[in-house]
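Multiple structures are listed underneath, in structure tokens.
The numbers here are math on the coordinates, done by the rules we state, and not lab data. This structure is a prediction, so every number in the text was calculated from the model and none was measured.
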Structure P
Amino acid sequence: MKTPPSDTLHRLLFVLHRGFSDVRYLAKDGKTTQAYDLADTLENIPGYMVNWEECYFEQIVKQLENYEAKYKQFSFQPYAKYLTSEFPPESF
């Protein structure tokens with residue numbers, strides 16, 4: 001099992017945490033299509049994390065950016081920034 005570097009792992013775990021929290025809120029608000037799309041965007045990340053290859057990083061960023069572009073005015077979190085620029089909180 002090859003995992004991402006610890007910095008990347010922390011970032012990915014935060015994105016998953018925020019993303020699944022947002023899926024819950026979207027579902028509660030009746031925004032089921034957006035909840036589905038966000039869950040679909042996050043779905044492959046755990047599998048990538050246990051069989052890591054460097055190319056997965058860019059794939060994940062691109063998938064998150066595509067989701068964000070589709071729901072630009074409705075998205076709770078700009079998830080991709082936590083992978084590319086802004087470091088997530090130490091604990092979440």
Structure Q
Amino acid sequence: MQAAIMFGFGLLFVVVGLALATDFRGITTKHIALASNLVRPISPLRKGRTEQDLQQRQFLLVVLERLLGCMFVLAGSGLVVAAAYTFVTK
């Protein structure tokens with residue numbers, strides 16, 4: 001039972017991580033744009049910034065989220081391997 005749960009979460013992490021890392025259908029870019037628009041009215045970082053500065057910041061956030069997606073893939077792969085090891089040893 002525990003191995004099946006670990007395997008399921010591992011596959012979920014891999015799928016979500018791949019979607020973020022490869023920017024599948026623009027999901028990463030849309031997520032960053034949505035988050036920026038949501039926080040825009042209360043963000044103290046917007047004062048005195050040009051549009052070019054904000055676009056550069058958004059680009060860096062997209063790169064950071066893609067790296068986070070790579071980490072999700074690695075964590076998911078680890079969970080899948082741990083689930084397989086648990087299943088084989090029991």
Structure R
Amino acid sequence: MDQANPMDWTWALVEKEGKEERLYALEDEQGRRVPAFRKLDDAQAVTPQLAKQPGREYEIQAMRLEILWDAAQKAGAGLWFLDGQGLITGQMDR
């Protein structure tokens with residue numbers, strides 16, 4: 001796990017389709033990653049720039065890093081920590 005405290009608050013984007021909710025994840029040839037933010041302001045600055053699917057709702061949610069990491073792993077993803085510019089400042093891999 002990243003050097004952060006597992007009990008630290010972290011922000012992530014949740015994608016809602018009907019009654020189903022899941023962590024928003026980006027996927028490329030290297031795998032799936034959930035964008036995560038250490039500051040709410042950073043999440044609010046970057047999430048409007050992320051590609052989204054029509055007909056789905058998106059919401060920034062706060063969760064403990066430990067819970068976010070567990071949810072990302074269950075979804076087969078790692079974490080990318082992004083700053084307010086969308087630059088990767090750290091990562092946690094499966």
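Here helix-only ellipticity at 222 nm (-39500 (n - 2.57) for each DSSP H run of 4 or more, over all residues; to 500) has been calculated and equals -28000, so which of P, Q, R was it run on? Before the final figure, lay out each step's value.
Values: P: -20000; Q: -28000; R: -5000.
Considering all the candidates, the number was obtained from Q.
Check the numbers for relative contact order in percent (Cα under 8 Å, 6 or more apart) across P, Q, R and tell me which is largest. Walk me through the numbers on the way to the answer.
On the way: P: 40; Q: 58; R: 35.
Top value of relative contact order in percent (Cα under 8 Å, 6 or more apart), among P, Q, R, belongs to structure Q.
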